[in-house]
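> The structures come next, written out as structure tokens.
Taken together, the values in this text are just the output of simple stated rules run on the coordinates, not laboratory data. As the structure is a computational prediction, the values presented were derived from the model and not from experiment. Cβ atoms are built from the backbone, for glycine too; each structure is taken alone.
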Structure I
Amino acid sequence: MQKRSINAATVPQAKGGYAQVCELSDAKRWAFVSGQIPQTADGTVPADFAAQARLVWTNIDAQLKAVDMTLANIVKVTTFLSDRKYNIENRSVRQEVLRDHTPALTVIIAGIFDDSWLLEIEVVAAA
């Protein structure tokens, strides 16, 4: 599979470690990961946003490993934040986790299912 991250020159440029377009060629397998929540298997939810965000990415990583993929296979991320005040911190944790990997990205401010959750993230991955 070949993957290209693209940002058209005639539109606003992506800021914060993502691409406007993630183009794939020859992808043979896809994984659609449901929204992952900031909760451990025993039900523990961290109190602060950064810890919740890292836990969500840990849960995403585990789901991808279950289908023999990694975070590098992610081509699209949709993040649901409970409040826009978490935007910068969310970006920071995402860049910490994904490093130079720049999938397509959408961030939505929304009511989250459980009041203790400050975010939820779903991803699409391809191999």
Structure II
Amino acid sequence: MDTLNMEHALGEYLPVLIFLILSLVIGCLFVFVNFIVARHNPDVVKNSAYECGFEQFGDARMKFDVRFYLVTLLFIIFDLEVVFLFPWAITFGSLGLLGYLSMMSFLGVLTIGFIYEWRKGALEWQ
């Protein structure tokens, strides 16, 4: 009886497996056809390094100001905060008081961190 249920469960995933194999074949086919059909005539302009449409104006390994990294970290932190807020908001009705208090403590820690960064001047560019 167990093997019958296993075969039924695997049969339900068969369309997903077919879709994955078909998408892999189509993707590889597009890359292969592009490699065969495309012209291969690189010149100096095509092979030159550029940054957002402009020619390179400095060394790629130059040092950045530390504030750039702080702003980046703040963006990542608040981006992750939103990722945690969506499932919480969807299941808010069934979580109860403990779910509410845990999310408020999470938001409180993030708010304290943001205020700390703001007071230390990490967001000032001058």
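> With helix-only ellipticity at 222 nm (-39500 (n - 2.57) for each DSSP H run of 4 or more, over all residues; to 500) coming out at -25000, pick the structure among I, II it was computed from. Before the final figure, lay out the partial values.
Numbers: I: -7500; II: -25000.
Label of the originating structure: II.
> Right, here's the next one. Identify which of structures I, II gives the largest calculated value of mean count of other Cβ atoms within 10 Å over residues 80-87.
With respect to mean count of other Cβ atoms within 10 Å over residues 80-87, the highest-scoring structure among I, II is I.
> To which of I, II does the computed value 3.5 (distance in nm of label points 7 Å out along Cα→Cβ at positions 40 and 72) belong?
Values: I: 3.0; II: 3.5.
Derived from II, not from the others.
> When percent of Cα pairs over 23 Å apart is calculated, the result is 30; to which of the structures I, II does this value belong? Intermediate values should be presented prior to the final figure.
Working: I: 30; II: 71.
Going label by label, the one that fits is I.
> Let me ask another. Can you tell which of I, II yields 3.1 when distance in nm of label points 7 Å out along Cα→Cβ at positions 8 and 88 is derived from it?
Details: I: 3.1; II: 4.1.
Corresponding structure: I.
> Of structures I, II, which gives 5.8 when distance in nm of label points 7 Å out along Cα→Cβ at positions 32 and 96 is computed from the coordinates? Provide the component values of the computation, followed by the final result.
Working: I: 3.1; II: 5.8.
Checking each candidate, the match is II.
> Comparing distance in nm of label points 7 Å out along Cα→Cβ at positions 48 and 104 across I, II, which structure shows the greatest value?
Details: I: 3.5; II: 6.1.
Largest one: structure II.
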